[in-house]
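Alright, structures below, take your time with them.
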Structure I
Amino acid sequence: MSIELLFSKKPGSRERLLRRQFNNPLFGETSIEPFDIQDARREDAAEVEMFMQEFRDLVKQVTELEPSADVELVLKLKESLDKTYEMSAGLAGDQAEIREMIKRLLSMMMQSMWKAVANDATGISKLEMEEQARQAHFALLEHPFIADLLSPESLIDEALMVPCLLSEPAETVILAVQLFDPQQQLMVYQQGVELLKGLDETNERVLNAQQRLQDIANLMQATNQQPV
């Protein structure tokens, strides 16, 4: 059986990293064996189990929240829900139901905050901006690479970031690059150019990476930067 067939359809962050590296010249000579995939899958599964234990505790705290609860406590729990959503986005398996539950809990908490601001224009404006920012952030997290990149315990370090980025689909690359400031974008582009030098241009992964690098260059030019 081909090793490629061993990868899960909905892998966790460790298995996703192996999947990006498998048979990919952007990562140099990388040997991936079946036991590597098994080990990654086991660690990803353990992460899901730990997450679920913490999530159940958080749900209990939110659902038992009294209407007269201290504002600081409400804000703390809301922040915990936001972080929990981020974590769920990078987990193995289908976590769609979990994320929908988190959205419902956040909506419930936001309703109480809307009531608290009443007709205060400043308060209303802040809540509107917060909800818009949350929706945009959650949309980004639908892309596994971005969820991996933003994770506090991200496996994508500085050495892996560019080859990982250039291995992603165009839409993901464009969204991810916009998370960087102009100087970081330029650095990513320059590192990408160096990475692709000398690689086999007939290789499909290399060809795709060249296209993604051009996507980054186009984005930079559109924002009045000049890749060099």
Structure II
Amino acid sequence: MGQKVNPVGYRTGVFRDWKSRWYAPKEEFANLLVEDKKIRHFIKKHPTKNYKAAGIDRIEIERTRDEVKVYLYVARPGLIIGKKGQEVEILQEELQNLIGRRINLKIEEIGRPELFAQLVAEKLAEQIAKRASFRRIMKRAIEETMEAGAKGIKIQMAGRLGGAEMARREKQIAGSIPLSTLRAKIDYGFTEAMTPQGHIGIQVWINQGMYDGETADGVDAQTSQAPKGPKRSYKR
């Protein structure tokens, strides 16, 4: 078996910030950790509304003495904000009732969702569930991401692909994915596609460029200009 490290966890605290930012004494830590899990689960799997269709890349949580700040990074913020911000207020009240604390909900729009691995993985999962050809959608996703300006992308699927009797693993790679280079801005996403034959795991790695010393949310890639070749060659 390979000894693989999650690219996000590998860079957290070095070039990336934590998704939950707060401090608590030992006796309160476990309860607050469960609260964070409840908030994320409630938003992504809302009992009545499909907020997942808005394209949620990540949910960041900050805690102060007075309130809990929840930042939602989404591709289509209009689906969560609603008319005149009514949907946001309803969601904010629901979260306050869920954990019994004051919630401050903030929506941040993501430009070019093709460059964010979690959104690409979820889009692939939707198409797999609709019985689309996995090779065709992998190829199309790679083309869209590279055209958006990514330096590289790798997609890997595992399970009973195409309804086969035996589970297998297939992957496609384009460009450069230097997983061991800390300065490389590698975004990672994982989800599962639900099919009648079973679950299919989908992993996506996207190389968004290099960190330039600042913890910037976004990409170094140029708009609609795929790189002809990497400036330096990295070993995978």
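A short reminder: the numbers here are calculations on the coordinates, not readings from a lab. Quantities reported herein were computed from a predicted structural model and do not represent experimental measurements. Cβ atoms are built from the backbone, for glycine too; each structure is taken alone.
Results, tabulated for the structure shown:
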{"read-out": "Computed -22500 for helix-only ellipticity at 222 nm (-39500 (n - 2.57) for each DSSP H run of 4 or more, over all residues; to 500) - originating structure among I, II", "value": "I"}
{"read-out": "Entry that produces 1.8 once distance in nm of label points 7 Å out along Cα→Cβ at positions 79 and 103 is calculated, selected from I, II", "value": "II"}
{"read-out": "Identity of the structure behind 0.9 (criterion: distance in nm of label points 7 Å out along Cα→Cβ at positions 7 and 23, calculated), options I, II", "value": "I"}
{"read-out": "Comparison of I, II - label where Rg/Rh (Cα atoms, Kirkwood Rh) is highest", "value": "I"}
{"read-out": "Of the structures I, II, the one that 1.7 was derived from, the read-out being distance in nm of label points 7 Å out along Cα→Cβ at positions 151 and 175", "value": "I"}
{"read-out": "Answer label among I, II for the case where mean count of other Cβ atoms within 10 Å over residues 55-62, calculated from the coordinates, equals 14.2", "value": "I"}
{"read-out": "Mean count of other Cβ atoms within 10 Å over residues 63-70 - structure with the largest value, from I, II", "value": "II"}
{"read-out": "FRET efficiency 1/(1 + (r/R0)^6) of positions 15 and 183 (r between Cβ atoms, R0 = 30 Å, to 0.05) - structure with the largest value, from I, II", "value": "II"}
